[in-house]
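Take a look at the structures listed below.
Rule-based calculations on the coordinates, nothing more; no lab input. Keep in mind that this is a model prediction, so the values were computed, not measured. Cβ atoms are built from the backbone, for glycine too; each structure is taken alone.
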Structure 1
Amino acid sequence: MLVIGLAAHLVGWGARDFVLRETAASPTDARLIWRRNTLSRLTFLLPPALVAVALAAPDPAAGPAGRLLPMLWCVAMVWCRSFDAPMVQGGRYGQVLAVDLLAAGLSAAGLITVIRSGAADTTTASLVGVLAGAEILRALGRTVIFRHLFTAPGDGWRPVLADLRAGRGFFLLGFSGLLASRADSYAVGLTLPPETLGHYQIVTTFVIHLQTLGAVWLMTATPDLLRLPRPAVLRFTRRNFVAGIALMATAAMVLPVLVPALFGFTPATALVLAATAAGTLTFLYGPLLLLAQRQGRELRVAASGFAAGGLTFAGGLLLAPSYGPASVQIALATGHLLQLAIAWHAGGRAS
């Protein structure tokens, strides 16, 4: 599953943010930009990704299905993500959400059925098949929702290698974020007992879900933010930050009550405060990142993501044995501050 996710991220190549930026600069060419970018990624990046997935198939004993199902899952995941930019541009969140909820419900039912069947021949391939089927349903749903991208006349159905070169900064930006988002858990897992890691991940996962709300709000505003003047983006940033403070302050009060009721342990106050403080900083980062992106400085911001991930990981390894999991969140917050400083500088001259 890890290989499938990494392969899909590779083929994605930062497509959403790249297409959004290019479309903001040339709105009349939106279909051409999307078509060219999609076909370029599928032509040049998908084949080697599928080879990697096939070689890393988790259950070779399952025969051809053990290799084919992960490949189908990867293709469906890549195809789904290809529609992220059109979804943001067209604001069709409700339709996409309905398809996703249907797929999630069928997936959950399928997994429960497979696990409870207790059949002797239940294999990893059976579980992968259920998940791949749900992803294929999501892919088909998106294809129907955004069918106008295929039926409308126009050029763009040809791969262009230059598109991949132009989008490499967005890929690195996403990849650095992927690594940085896991650096703290790796540090805790390497230095503290498994039980502590479990408690840590329960608290931080709750905070991450709240951060996702902010990310969704930002995503809906992205087409406008890519065109608005810098003062307007900064006003949005202030509102976003205030909303983040309110969300995280609420989380700091709710978590000490909710976690014992649901999971049977009381989270450390220091961890709750450190996690919510670190989470608040992400509400500043997103809008500033857009300023840097539209200036073409995503490579600089991507470098800050790698540096922040390294700082979080190293700080966690050094601090966690003596000061506990809360210190890892402090290291994470320090990494966020580094990213904020670089994003502010990179987007500082945006008009």
Structure 2
Amino acid sequence: MENNLFSQHQFGFIPKRSTTTQMISIITKWYEGLLNNQNTDIIYFDFQKAFDKVPINYLLGKLHFYGIRGKIHRWIKNFLYNRTFSVRINNDTSKIFYTHSGVPQGTILGPLLFTIYINDLPAKLGNQITPSLYADDLKITYSYEINSKLLQDEINLVNDWAHKWGLAIANNKSYVLYVGNKNPKTPYFIKDHKIEQVELVKDLGIYVDNKLTFKKHINMTCRNAFLRVHQLLRTIHTYNPKIWGNIFKTYVLPILEYASPIWNPKQKDLIKKLERVQKFYTRSALKKCRKTKLKYKDRLTLFQLESLLFRRYYLDLITIYKIYFNLTSLNPTELFTLNSRPSRRHDS
């Protein structure tokens, strides 16, 4: 990792990279396309049972290519090959089989091995295409004014790469999202299969629509948060406000704040909609504590919480800080433009 062996387009299971940094990186390009009156086509690929289908001999060859040799290479070989499985139906169990493909899921090493296996794919694509990987989740982006067959050629390259290395693309789980008011919506194909057009896609846990509004994501976030809140209110019985506050921080805030720097809304109605979750929770928890009615601000103090709007701004600032001081893999010069003009208080 220190030698930059991993592709800059891979964000899965690598230090300084995450779902949030990947989405910041690629959504910035989508917004740039809109600002430049360009159309953007995004192809989402799904590799069929990707972790299970990796040919072990191919993987070992790639590990050797990346300099993983000797005892470590032999240990990984034993780790991959010496795995068995059997099938049980009712009281009948099959004989034991040895695995010849796949990296074990649910292990620390498994995702890392797959990341190494797919690492060379982005380098096969052209400079005008922006690939984005998170483990086996792949999307490629192409922004243009006048479309050409370029993106279709890149789709063919991805399919050829997958076939060469023993993987298969699930046609029925691959999609195209068209962004841009005048997007011609060029059809794309994986072999003879036309890629399905969608207006909304769940991308690393974030609902992305073709207008980049994130309204659907916020609606789903509020819905899921309310479901969790109602579950907690039915289950928990305590008069202690501190416990209610800690419960909200532990079980509800992660839902409300996942990747919030991506979708933090500016519209008042969406801000209010999100805040409504915490208002309802604190009001209901106050009754559970058998306290007299309090205003929202006072309830926040009682439960040791901050407003959700404040917390999202706080998370935005933390993200900006990390990017600016190179605590992520993102290049700050590609995301920020500093004002070089002196302020009014600047001494002449």
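Given that FRET efficiency 1/(1 + (r/R0)^6) of positions 208 and 224 (r between Cβ atoms, R0 = 30 Å, to 0.05), derived from a single structure, equals 0.70, which label among 1, 2 identifies that structure? Among 1, 2, the structure yielding 0.70 for FRET efficiency 1/(1 + (r/R0)^6) of positions 208 and 224 (r between Cβ atoms, R0 = 30 Å, to 0.05) is 1.
State the single structure among 1, 2 that was used to calculate Rg and Dmax of the Cα atoms in Å, giving 24.4, 87.
Values: 1: 21.3, 64; 2: 24.4, 87.
Computing Rg and Dmax of the Cα atoms in Å on every structure in 1, 2 gives 24.4, 87 only for 2.
A value of -28500 was derived for helix-only ellipticity at 222 nm (-39500 (n - 2.57) for each DSSP H run of 4 or more, over all residues; to 500); which structure in 1, 2 was it taken from?
On the way: 1: -28500; 2: -13500.
It traces back to 1.
Source structure of the calculated read-out (distance in nm of label points 7 Å out along Cα→Cβ at positions 112 and 168, 4.8) within 1, 2: 1.
Suppose P(r) over Cα pairs in 10 Å bins from 0, in percent, for residues 192-247 alone works out to 19, 31, 22, 18, 7, 3, 0; of 1, 2, which structure was it derived from? Intermediate results must be reported in sequence, preceding the final value.
Values: 1: 21, 37, 22, 14, 6; 2: 19, 31, 22, 18, 7, 3, 0.
Here the read-out was taken from 2.
Hey, Cα extents along the principal axes in Å, for residues 24-135 alone derived from one of 1, 2 reads 62, 42, 21; which structure? Structure of origin is 2. Work out which structure the value -0.63, -0.77, -0.91, -1.03 belongs to, where log10 I(q)/I(0) by the Debye sum over Cα atoms at q = 0.12, 0.15, 0.19, 0.22 Å⁻¹, for residues 144-215 alone was derived from one of 1, 2. Source structure: 1. Here distance in nm of label points 7 Å out along Cα→Cβ at positions 240 and 280 was derived from just one of the structures 1, 2, and that gives 1.8; the source is 1.
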